[in-house]
1. State the single structure among I, II that was used to calculate FRET efficiency 1/(1 + (r/R0)^6) of positions 127 and 527 (r between Cβ atoms, R0 = 30 Å, to 0.05), giving 0.05.
2. Of the structures labelled I, II, one was used to calculate distance in nm of label points 7 Å out along Cα→Cβ at positions 407 and 487, giving 1.7. Name it.
3. Of the structures labelled I, II, which one yields 14, 45, 36, 5, 0 when P(r) over Cα pairs in 20 Å bins from 0, in percent is computed from its coordinates?
4. I have -19000 for helix-only ellipticity at 222 nm (-39500 (n - 2.57) for each DSSP H run of 4 or more, over all residues; to 500), calculated from one of the structures I, II. Which structure is it?
5. Could you figure out which one of I, II the value 18 for relative contact order in percent (Cα under 8 Å, 6 or more apart) was computed from?
6. Which of I, II yields 1.11 for Rg/Rh (Cα atoms, Kirkwood Rh), for residues 95-174 alone, as computed?
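Just so it is clear, none of the values below were taken in a lab; they were calculated from the coordinates. The shown structure was predicted, so the numbers you read here are calculated from the model rather than taken from an experiment. Cβ atoms are built from the backbone, for glycine too; each structure is taken alone.
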Structure I
Amino acid sequence: MHTEIYEARKNLILEFMKDARYRPMKLKEMCSILGVPRRDREELKLVLDQLISERQIDLDDKGRYKIADPDLLEGTFIGNTRGFGFVHVDGIEDDFYISEENVMTALNGDKVAIKKIFDARSGRRSEAVIVNIIERANDFVVGIFEKSKNYGFVVPDNLKIARDIFIDKNHTMGAVNGHKVVVHITDYGNGRKSPEGEIVEILGHLNDPGVDILSIVRAYHLPEQFPEDVMDQVANIPEEVLPEEYAGRKDIRNWQTVTIDGEEAKDLDDAITIKKTGDGHYILGVHIADVSHYVTEGSPLDKEALKRGTSVYLTDRVIPMLPHKLSNGICSLNAGVDRLALSCIMEIDDKGTILNHEIARTVINVDRRMTYTAVKQILEDKNADTISEYKDFVPMFETMAEAADKLREKRKVRGGIDFDFPESKIILDKKGRAVDVMPYERNTATKIIEDFMLAANETIAEDYFWQEIPFLYRTHETPDADRIHKLTLFLKNFGYYLKLKSGEVHPKEFQKLLGNIEGTPEEAMISRLVLRSMMRAKYTTENSGHFGLAVKYYTHFTSPIRRYPDLQIHRIIKETLSGAWDKKREEHYRHILPDVATATSQCESRADEAEREVDKLKKVEYMSRHVGEYHEGVISGITNWGMYVELPNTCEGMIRLQNMNDYYIFDENKYELVGEMTRNTFRLGQKIKIYIAGADKITRTVDFLLADDVEWT
């Protein structure tokens, strides 16, 4: 739809709705009155959706369109265990405070309409009241069942849901005290009456092996089983590439090709080829599994993949976007078998500049399945046995390292930010209990693959941006000015500065800062604060660049087995390569991509939160086995209620002010705690010795004490 026509239709709808005779109505009724033919109803809905996003119109609780109240804002309710909460409104930096009496029946995550009653003033947030619940986020809640004589109630696992759920004795499914259950809320109650519900699933006793992670799976509505129609479609997909599928593809099966992944990985969706030319250039091939060949648009597989949005990686399981027959079978680039791929073949000069590229539908055959550990042993450790085992591939890995260094240096020059946080590696025993936690460090091999994937993603994004066709981009906005202002004030306490231009910061300034703090006690803490000052990356149809990578064009092309956006753009790429692209297909993608971008961004956020919750849970479980021990850690956060301390194994706990043997005052300008009697000072990044006092799996918290405050016996 052309911009001029689109704007004219928006204005026409607004005029119609602002007429004094207009009354709220549903889409079907509006189409009837306006004489909109059935074939154009989707276009009208697009216009209405845009007006809603611009806050010019609203949907009421009966699904009718009405002119928006200018004094009302829409946002997401964030509950608190003490009954009050906050509402986050997109585009507004600070959340609105909602007192307990103004919460209505909202539960954490609900989409709500609010009316502001007080503006922010010194030390206090803006305050609002909830006037309407627009969309419920909690039809089903996971919690612990507690039984009384004639009824029961469920205490939600999510501490942000402050109210217990009443269960009539006829709807308990026979649950007993301590059972983890899923409850369907049938009545959200009111200010005086608790929510009511009925138990629909008993997960097991809270101490049973595996129930803790299963509870998180249910709480985040992560689908474990695939529907029957999906599995029927999968059953008809061949296990080997068929002869007729080679037609029209570039045959590069004779190119030396490897995959490099973690030891446990089974869904191998990227393979690498590389060679050095006589003039010192590199020909780098990034070959990605052609998942879209098997997951066709609109099929049951496709609909389910879009619904899931991404694979979710929990400590003891993977909840895949696609069934294992695809993700570990025909779509996985396993060694020694022919596979269909979509390839980005790039020529890179000795300065790391990508000179030209080819995008092609290919057929490949991987020579070796490599691990990050083996490649690290070859390139970093110079392990003689590993070098001997892979002697035919060693020159290839050395060439990879050269090319990756050039690409990384090029990215560094333009200002790309590289956060090198150690991720947590959590080891479980056979019963699913955490027996070890350690930092999972990046090495030469992981960085090589990262560099090559970044190059392919950027190349694809730039190519399709200039073709001016509908596409999905991975965008990362410039940080909010208020966040940067707060960060700069904090950094001054440590003698660091960010150079701002017109109130904005260039990514190169962050890169310089991270270089300056490298190796200092405050490195981890400042790095995290810098990361928190950033906006969240998301999928969009508009290309606004990627601040963190300091690139104008970026997309996600390299993981179609586990990310739906990659699968989606593969279809667009293949249609343009095969000549199937026309005006009709362009309009089709222009219509569906905004919803795909929104849905997949939300699914990604859900997966990230679930993964974090499981990691937090298992870290607490691990620390509970070490209560009574002394360790050294680094102060990673300071608040007016205590300080967080991170141990070398990445586990974190809190020393609460009330548990310290002095009265400490929090200096929010310097982010310090100062003892009133001892004059002891605690600062971010400071090393201290702690005592592990307790660990609570229900609240997912670990309590530390200062070692000096513990009475030695």
Structure II
Amino acid sequence: MHRQIAGRLTSKVTKWIVLAGAVVIVGLMAPLNAQLIDVQNNEASSWLPESAESTKVLEELTGTVDPNDIQTLVVYHREGGLTDEDLAAMDEQAAEIAEIDGVTDAGVLSPNTAEQAGAPVQLVAEDGEVANLAFTFNFGDDGWMKMPDAAAEVRDIAQLDGVTVHLAGSGGQAADASEAFEGIDTNLIFATLIVVVVILLFTYRSPVLWLLPIISAVFAYMISGGVVYLLAKYADLTVNGQSQAILGILVIGAGTDYALLLVARYREELRRHEDRHEAMAVALHRATPAILASAATVVIGLLCLVFSDLNSTAGLGPVLAVGVSVTFLVMVTLLPALLVICGRWIFWPRRPTFGSAEPTGTGFWAKVGRWIRPHPRRVWMVTTGLLLLACLGLFKLDPSGLAQDEQYTQEFDSIAGQSLLAEHGLADTSNTVQVVADSDRAPDVAQALSDVDGLGDAGQPQDIGDGRSFFTATLESDMSSTASFDAVEAAREAASSIDGADALVGGGSAFYLDTKIASERDNRVIIPIVLAVVLLILMILLRALVAPLILIGTVILSFGAALGISALIFSEVFTRIGLFEVNEGFAHADPGFPLFAFVFLVALGIDYNIFLMTRVREETVKHGTRRGSLIALSSTGGVITSAGVVLAATFLVLGSLPLVFLAQLGVAVALGVLLDTMIVRSVLVTAINLDLGGRIWWPSTLDRAGHEVTTAEAPGATEKVPV
């Protein structure tokens, strides 16, 4: 039945219908894909866990403190000290900045106006070298999108001869984040496509064949982006710059992987069938179950992210699941149609003619199989030992979080401004704790917080209605630093010690702390869920228990080795050789990094084992497990290796964005994928298969006879020697 369906999809008539349908769908979805950036939500509310204390503070302050307020600082620095003329010019510039569209009625606090108003903040450093202006932007709900233009206006005004000027605070950070993600919807995709084209040209050694997978991948990206846009606009799906960046990478990488597997099987069948339509029907019938199982594993694994406490992570799962689902459908419909429309000439100059010999039987991976065959136990034990050794690098991984000056791989203006404030003893007035408490106990809470190290003096409590009041206190350290986290935790402990106050502590640093806490919780909860789901899928697919357990074990081992080696690369290589402009961040990792790396490596890494083991099971029916394993390795080795290289290269493209988190994620996933394809799948799994034989299918009755393999039965062998 499946073969009949496959045949109908690629018949002489339906292939044209499939092509026409795909063109129509892309024509409808491409304009929506182009608007995907317009529905991004990069505000704190799109990341915060709903149960977090900082979220509750935001909710209570909704009618008092506008969540769209963007605290902004202009930082001035002159070596040797700012002059009186400099300070006077700052007052004039403050008046000009106050007239910029979006600056709130509170105006601009400058050194002189602060002194006149008796403001409780110091705007000029004691050494006189640094000063700053403080003001607030508010553009409404889409304010963060307007910050780059507003930042440009401020920079045009804030210029003094001999004085270095930086835009800092939340406004400066928003402008820098916009620059970091600039062109994400086009530049990243183009870079990824160029990398994939180069690899496909090398893999196929054909000047034209690479076009069909690329066309199909682009169609999949356009359609998936359009679907995600509709879900974000009408179904409240959270999409941010991070999820859009990974969506493009994953769709193109996974799509090319599926294309490589299908094209390789189609080329095999062209040697066995004179009619290309019949060859494609058989290829689709044989390859689709493995591709479907792979896609389903990735989709279900990604959907496990909906159990995350973080809105951003919970939204990432469905976004990427949509991308993989659409990619699967495109690659088993459009790509086969394009291949049969073009005919055998598309493989030129290596056209697979009817009746010609299949070259994989004597290729590199057939030789690897023959090398493993005499001593499989020795091979898998040594390989396991080496991977366990690589896991020791995990002790160098520090996912405690990235401070603001560690989040980017290049020097940004806001980071330079924040550093100057810290170096010269000025507090970042945009970095505060926001405290909400019952009005009658608010003064007591403020008094309790006055003893907390790292906090400045608390402001006067303001009534917000319903018997509640709030006040703020400035943090003296970097917003996302451990010192600020300690201060927030101490503030929460001090506030909770006031009986009957029902006090809550929020603010920027509290947000980062709550995000860290939620990420650590997600690591503990989601990783076991993903493992259980993937194990269940493998058990259903392979109709066995032992083989799925072995595969899960090898993937976990591969994940540990990949993270261990990555941690060593981050701490001992990137921070020493100066590969990036700024390297401080590579000594640490975002708290969510282990979970993201795990989900991608397990969901994607298991792909290659699925591709291999479904072929092993297919060949076991005819030849037994041991010979079937060798045939499967020789048949799928080349295509799986190529697929792994493609996926690794596409994830490395993430490093082109100046974000430490994405650079680390790209390196870890790329390294893990290469380990899976080159070592785990080809050497470790094959060696275990050869060692255990038919026992891997327990409790299935498949290969109960325990077939042995002789040298002559191995692919490419010429002599007959018993095992």
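1. Matching structure: II.
2. II
3. Source structure for this number: I.
4. II
5. Value 18 for relative contact order in percent (Cα under 8 Å, 6 or more apart) corresponds to II out of I, II.
6. I
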